[in-house]
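Dropping the structures in below, format is structure tokens.
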Structure 1
Amino acid sequence: MHWPQSEDYSFQFMQLLGAAQDGGSTVSECFLAASGIDPTDDESWYREWKKLAETSRERGNIAIRKGHTQTALSNWLRAINYYRACQVFLGSDDPRRAATVDDMRSCSRLYLQSAAAGDAVEISWADGEVLQAYFLPAPRQSGPSPVVICFGGPDQFKEEFLHSLPHYAHRRGLSLLLVDLPGHCSGAAPGQGLGRYAIETAISAWVDYLTARDDVDPQRIAIFGDGLGAAFATRGASFDGRFAAAVCDGGIWDLHERSFLASNPASCGNAVAAFEKLCGNSIARTIRCPILVTIGEHDWLDADHVTGCCQALRAGGLDIDLKIFTAAETAAGPAHIDNPTIGNEFTFDWIADQLGSSEI
């Protein structure tokens with residue numbers, strides 16, 4: 001860890017370093033910011049990443065005025081990620097948080113417009129709320145394309161996926177719909193005040209949107225929940241039967257909670273049998289498409305626990321694949337933050353195989 005006394009700061013810093021592989025940061029800029037950060041002072045975290053974000057955005061603005069589009073796009077992508085980083089430790093009632101999210105989205109709009117990479121879309125949802133997403137069509141498609149709905153956990157925004165996912169999806173002939181979970185649009189703390197089934201109905205609303213598009217193949221729609229969003233992807237896939245593939249947690253978070261409430265049934269001596277009993281009412285039981293679960297050896301859930309869950313679900317008839325990334329190959333941290341490249345390569349290869357998509 002970069003700051004052994006602060007696991008949260010170190011986790012975020014590793015995520016920023018990992019983003020360099022896909023253009024979401026540069027290694028030297030990350031260490032420059034870190035040199036001015038005191039892990040006991042959240043203001044220093046905000047100040048240093050905000051400084052980098054502003055510098056990158058202005059560098060991009062200057063480049064586009066001079067006609068250097070590629071330089072502008074690269075700098076706006078980094079600015080998006082640096083803006084995301086600087087608001088992480090701000091309180092939900094801090095007005096700088098909403099302002100920073102607005103700056104992040106401003107850079108995203110500049111990127112999409114200048115790159116002609118896709119469109120910002122909105123759909124109406126429950127109680128007059130608007131859901132927002134970016135639709136990024138696969139290049140050089142002659143007909144309706146397969147598409148992947150992607151989102152993260154409660155602390156993630158669709159904007160941060162602009163640097164990390166299109167490279168992997170588009171080269172495999174896959175379009176992308178990058179969505180925000182309900183509650184993200186205002187820039188306030190996301191996910192607060194959500195009612196029962198809010199996530200599931202929002203995801204189904206996005207499937208409705210995709211099936212109405214002429215450039216999308218409605219029979220080849222996949223769902224991908226990144227990081228903590230994997231549990232939400234399980235809920236979405238269990239609620240809506242129109243998915244052809246799901247990269248999710250396979251109900252493992254659900255089983256983990258049941259296991260905890262049952263005082264660790266694995267202590268009974270037969271973990272698989274114990275998990276099979278718990279799986280009886282798992283939400284994953286209603287998923288009818290192939291499932292991929294990926295975790296790292298040093299993920300937040302024990303690998304043996306996840307293996308037992310997947311074995312039980314497979315015994316119950318689910319088509320579920322499990323990939324555990326070991327420390328020896330990297331991508332072993334939570335959400336594969338130490339090497340997202342390897343995690344995304346594996347994930348999008350699997351999705352392409354399930355959807356019958358070929359590399360471009």
Structure 2
Amino acid sequence: MEHKPVHYGEYLQLDKILNAQSPVSNTNGSDAHDEMLFIIIHQTYELWFKQVLFELGSVLDIMSKPALNDNSGDLQTIVHRLDRVATIQKLLVQQIDILETMTSMDFLDFRDMLRPASGFQSIQFKILEARLGLKFDNRHGRDYYTSQLKKDEIENLKESEKESSLIDLVNAWLERMPFFNKDLYWKKYPSLSAEESLHPFWDDYEKLYTEGLFEGEKNNAAHFREIFYENASDVPRTLSASACRSALFIMLYRGYPMLELPFQMMNALLEIDNQLGNWRSRHINMVRRMIGSRVGTGGSSGAGYLQGAMDKHYIFKELAQLSSFLIDRRKLPKLPVELTGKLGYNF
């Protein structure tokens with residue numbers, strides 16, 4: 001089949017992209033110089049949001065399979081694409097450096113002409129948050145959340161919120177981990193505890209953990225049970241107790257070959273949350289520098305709203321909090337040979 005020649009400009013549709021900037025200040029003779037920068041920065045954000053949604057969509061498709069083989073190319077692909085998402089996020093944070101070359105007075109040259117347009121109306125970013133796992137009930141300013149969106153955008157967003165999010169699929173993946181099947185791996189395990197309340201490993205681990213707490217950390221013993229015991233707390237959660245146990249086990253024994261990729265995946269999720277926090281933090285500082293305590297062009301409280309969202313919108317916080325329950329690796333319980341053989345790819 002004959003290959004049709006491809007032209008660079010046509011392939012990238014540069015005629016559309018490079019003619020997609022229409023500064024509003026040009027329509028009334030103001031010609032605010034920095035408005036072009038403002039438009040291009042935000043258009044670039046939206047293009048990167050599209051790429052992030054594309055990567056995330058492929059990850060969700062893989063994780064939606066009936067079973068995910070941790071010793072397969074699927075998990076490698078997931079880790080690779082989540083790492084790419086985090087790398088893109090770092091670039092989004094760095095773009096603020098360019099935007100901050102615009103001074104407050106430069107921004108005032110055209111800011112009032114933008115009302116009521118606002119970055120808060122970015123439907124792609126809201127869908128991204130929902131697909132990662134930010135629940136509507138956990139959002140800051142829920143009443144304002146959809147107030148600036150068009151009807152079709154609200155419908156698209158609600159449909160996205162109905163689908164299984166990344167945190168939902170991660171929870172199901174962690175719950176399927178077979179590490180604690182007593183009949184397969186733990187028959188010969190020499191437990192330190194006389195009575196079993198959860199599982200011989202976790203009974204031992206809880207004992208070792210609580211014994212290592214300093215005086216000011218003693219309430220962590222009760223917190224341990226809230227996190228790792230089913231129905232130990234009425235606090236709403238996104239990761240179940242069994243999923244948290246699997247995640248902590250992966251963190252503790254990540255040196256085993258079978259757990260390397262699962263650990264990298266969890267690390268990628270934490271980095272995505274970290275970069276979202278970095279982006280929000282830089283955004284808040286930039287807004288305070290640009291407009292101080294004034295309201296946003298979309299009607300929000302400006303920096304105040306952004307601060308509330310940053311404090312509340314952590315998606316994988318239950319994974320992050322697991323570092324509170326680590327112990328010195330030299331004190332880790334020795335795993336049964338039946339399990340270490342599995343974790344070392346020795347079938």
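Comparing relative contact order in percent (Cα under 8 Å, 6 or more apart) across structures 1, 2, the highest figure is found for 2.
Have a look at 1, 2 and say which one yields 197 for volume of the Cα convex hull per residue in Å³, as calculated. Walk me through the numbers before you get to the answer.
On the way: 1: 146; 2: 197.
Computing volume of the Cα convex hull per residue in Å³ on every structure in 1, 2 gives 197 only for 2.
For which of 1, 2 does helix-only ellipticity at 222 nm (-39500 (n - 2.57) for each DSSP H run of 4 or more, over all residues; to 500), calculated from the coordinates, equal -17500? Derived from the structure labelled 2.
Every read-out reported here was derived from the displayed coordinates using simple, explicitly stated rules and does not represent laboratory data. If you're wondering where the values come from, they're calculated on a predicted model, not measured in any experiment.
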